[in-house]
Structures are given as structure tokens and as C-alpha cells.
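Q: These are the structures in question, set out in turn.
We did not get these values from a lab; they are worked out from the coordinates using the rules stated. Computed from a prediction, not measured in an experiment: that's the story for all the values here.
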Structure 1
Amino acid sequence: MSSHARLASLAIVGAIAFGVAHPAQARVHGSRIQANGQQIGHIGGTVANGQGGLTHFRGTRASGPNGTAAHGAYTSVNPDGSASHQGGSQVTGANGGSFNGHNSYTRNTDGSAQGSYQQSGTGASGGSYNSSGNYARNASGSWNASSQTTASGARGSYGGSTTASNGTATHDSTITHASGDTYTGSTSYTKGHGVTHTGSCTDPSGNVIACGH
């Protein structure tokens with residue numbers, strides 16, 4: 001299990017323990033079904049937290065001939081207007097492919113907020129994928145966000161990044177074909193001014209070539 005999925009699982013265990021200690025303040029449910037070589041289990045509930053608010057948690061795990069999948073998450077809301085969320089997922093295929101993901105979000109008492117996510121995966125044939133991003137907003141409403149993604153496989157590779165803030169956004173990308181030809185481009189948007197784009201292609205030796213040839 002990845003550290004992110006483990007974090008969500010530990011949060012669920014902690015919430016369950018709180019519910020056992022304070023049964024009048026907890027609402028917990030769970031189920032497990034097993035049939036034909038497959039099984040799925042789920043637990044979830046809502047408990048009072050230490051800030052005088054509520055925390056909702058849930059966890060699900062399924063397994064069968066084609067692999068396993070698990071997800072855990074919790075969300076807390078408090079009387080002062082603050083809130084937080086954490087979630088994690090993990091999938092493993094019987095053929096060797098896998099995926100891991102994590103996301104988090106925090107809203108503060110002054111209205112500011114932060115969030116982030118991370119994802120990674122591998123294919124049975126050796127391809128890989130990674131992506132991450134974050135978001136922030138201050139108390140006055142000004143915000144910014146960014147993300148980065150890479151992917152590679154037998155047919156080539158991709159690398160891209162995006163940044164955005166208060167009416168502007170830019171996306172840069174590089175795509176390389178298995179033959180070695182490469183496309184590099186950038187697209188920008190500014191509110192009130194529209195979209196601009198530039199791009200070029202090169203062969204394996206770095207010579208400029210026509211894109212889409």
C-alpha cells in the first residue's frame with residue numbers, strides 16, 4: 001500500500017476508534033460481500049471531532065481475479081468555517097499494471113484555501129504516468145494553480161505543465177514520438193485578450209521539420 005493510501009486508512013482507523021470511545025457521537029456502518037472469487041468490503045461513518053465539528057470517513061477495498069482496488073478518505077468540517085479533506089486510492093491489476101493517487105484540500109477560517117493532488121501509474125507493458133498539481137486562494141480571492149504531467153510508453157513520451165492565476169493560463173508541452181521526432185508547444189490565455197499559441201517540430205537530430213509530416 002502506498003503512503004498516501006496508508007494515510008487515509010490510518011485516518012479511518014482513528015475515526016473508528018473515536019466512535020468506539022464515544023458511541024453516542026458516532027454513526028458507523030460497514031459491509032462485506034464475498035462470492036465467486038471476488039470480495040468487497042466497505043466501512044464509513046460520521047463522528048464528532050476535536051474541533052467541535054464533524055468528520056466523515058469511508059474506506060472501500062475490492063479484490064478479484066483481475067486485481068485489487070482500495071480507496072480511503074475523510075472530510076472534516078468545523079464550526080469556525082474551516083474544513084479539510086484527505087483521500088488516497090490504489091489499484092493493482094493482475095497483469096502488473098498499477099495506479100496510486102492522493103488528494104488533499106484545506107479551507108481556513110479566513111476563507112483562504114489550499115489543495116493538491118498526486119497520481120502515478122504503470123502499465124503492464126511498461127508504460128508510466130505521473131501527474132501532480134496544487135491550488136491556492138488567499139482570503140481576498142486571489143488564486144493560482146499549477147500542474148505537471150509526464151507519460152511514456154512504447155509509442156513515445158509526453159511532458160506537460162500548466163499554470164493559471166486570476167484570468168491567465170499557460171500550458172507548455174513536449175511530445176516525442178518513438179521515431180525521435182519531437183513537438184514542442186506553448187498555449188497561453190489572457191482574459192480580455194484571447195489565446196496565443198506557438199509550436200515547432202524537430203527530427204531526432206534537432207533539425208526543424210514540418211509538424212504532422
Structure 2
Amino acid sequence: KTIPIVMMGGGLDPVEAGLVESLARPGGNVTGLTLLSTELGGKRLELFKEAVPKLARVAVLYDPANPPSVLEVKEVLPVSARALGLTIQPWEVRAADGFEKVFAALNKQRPDGLYVVAGPVMNANQKRIAGLALKSRLPSVGNRGYVDAGGLMSYGADEANSYRRVAYYVDKILKGAKPADLPVEQPTKFELVINLKTAKQIGLTIPPELLARADKVIK
């Protein structure tokens with residue numbers, strides 16, 4: 001409890017998780033960043049629909065053992081899906097050996113797109129998921145690492161900017177500041193990344209107006 005910890009938060013709400021007392025005054029030995037990845041689910045879904053106008057049924061890949069993933073699938077995405085006129089179909093994957101089986105079942109149902117919920121199991125298997133989605137010619141959306149691994153697109157906090165902020169916290173603590181007094185920051189910079197190479201491979205034309213808004217295009 002005395003070693004200072006600087007977090008680079010995933011989708012976890014640090015207050016709800018009991019890591020800090022409040023964002024403004026953490027009060028303990030933990031501070032840093034929260035990435036809001038769970039709350040961004042709605043915006044991610046909205047951009048996905050823009051990229052794939054015929055999107056109606058979305059398969060959602062998640063790990064039920066990861067609490068932020070469950071929150072996103074059960075509470076965040078259904079609200080956005082209803083507003084966008086989409087149907088979401090959750091698919092559970094608990095370990096690396098479960099992907100082939102899930103994709104075999106998915107291919108029989110033929111959803112219009114795949115939404116990959118970030119979490120330890122998904123993040124460790126991004127290349128495999130992107131490869132299976134490509135093989136199934138399935139447009140897919142996930143986090144930044146996923147689009148770099150070959151997924152179609154991602155939307156989320158600008159991670160490079162977040163890492164720079166982590167360095168700021170470390171510097172402050174090394175100079176004597178207490179984590180308890182350093183407010184937890186929420187991201188202010190977000191990025192939309194589109195993998196045009198993947199779009200071409202699955203025969204998808206990304207609307208030019210969405211491409212123009214992308215912060216990065218992988219060709």
C-alpha cells in the first residue's frame with residue numbers, strides 16, 4: 001500500500017474498482033489514467049455502422065471472466081445498438097483455444113460485422129482474431145492494437161498520448177509528489193484508425209467522408 005502505482009487504465013472504472021477514492025483525489029498509493037474504453041463502446045459502434053452501412057447484426061466477442069468486458073456487453077452496447085437499429089449477438093471466449101470454435105459457429109450465422117471487446121484474452125490474440133475475421137470476410141472493430149494486427153478499424157483514446165501522460169506522473173512522483181494528491185486523468189484525445197488494406201481484402205469500400213475523418217489510415 002505504500003509503493004506508488006501509476007496505472008494505465010483499461011476499461012475499468014478506478015473508483016468502482018476501489019483503486020482510488022475519487023478521480024480528483026485518489027487518496028491512496030494509486031493514480032494515473034483511465035482510458036474510458038468501456039464507455040466508448042457506443043461511439044465505436046456508431047462509427048462501425050458508418051463504415052459498414054449495411055450493418056444490422058453484430059457479433060460481439062468478449063471474455064466473460066473480465067468484469068469491464070461484461071459491463072460493456074451487458075450495459076453499454078445494448079443501449080447504443082438499440083439507438084442505431086442494430087442487433088448484437090454476444091459470443092464468449094475464455095481462452096486462446098476457443099477462437100476457432102467460435103468462428104466456425106459464427107460463419108454459420110453470418111453476422112454483418114464483428115465487435116472485439118478489449119481484455120487480456122482478446123489483447124493477447126489480436127493477430128489470430130484479425131486473421132479469422134479476414135478469412136471470414138467479416139468487417140471488424142476493436143482497439144488500436146487490434147487494427148494494427150489487421151482488424152478493419154478502431155476508435156479509442158490516443159494511446160501514444162496516454163503513455164506520455166504516464167511519464168508525467170512518474171516524473172512528478174520521483175520528484176516527491178504523492179499519488180494521493182495527483183488527480184486521475186481521463187483521456188482528452190481520441191483517434192479513429194482505419195485499415196484500408198483490410199477493407200480491400202474483404203471487398204469493403206469505406207465511405208470517403210469517414211476516411212476523411214480518420215486520424216490514421218493504414219494502407
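Q: Could you tell me which structure in 1, 2 was used to calculate helix-only ellipticity at 222 nm (-39500 (n - 2.57) for each DSSP H run of 4 or more, over all residues; to 500) as -10500?
A: Details: 1: -3000; 2: -10500.
Comparing all candidates, it corresponds to 2.
Q: Given a computed value of 18.2, 58 for Rg and Dmax of the Cα atoms in Å, which structure among 1, 2 does it belong to?
A: Details: 1: 22.4, 72; 2: 18.2, 58.
This value belongs to structure 2.
Q: Computing relative contact order in percent (Cα under 8 Å, 6 or more apart) gives 24 for which of 1, 2? The partial results should precede the final answer.
A: Working: 1: 10; 2: 24.
Corresponding structure: 2.
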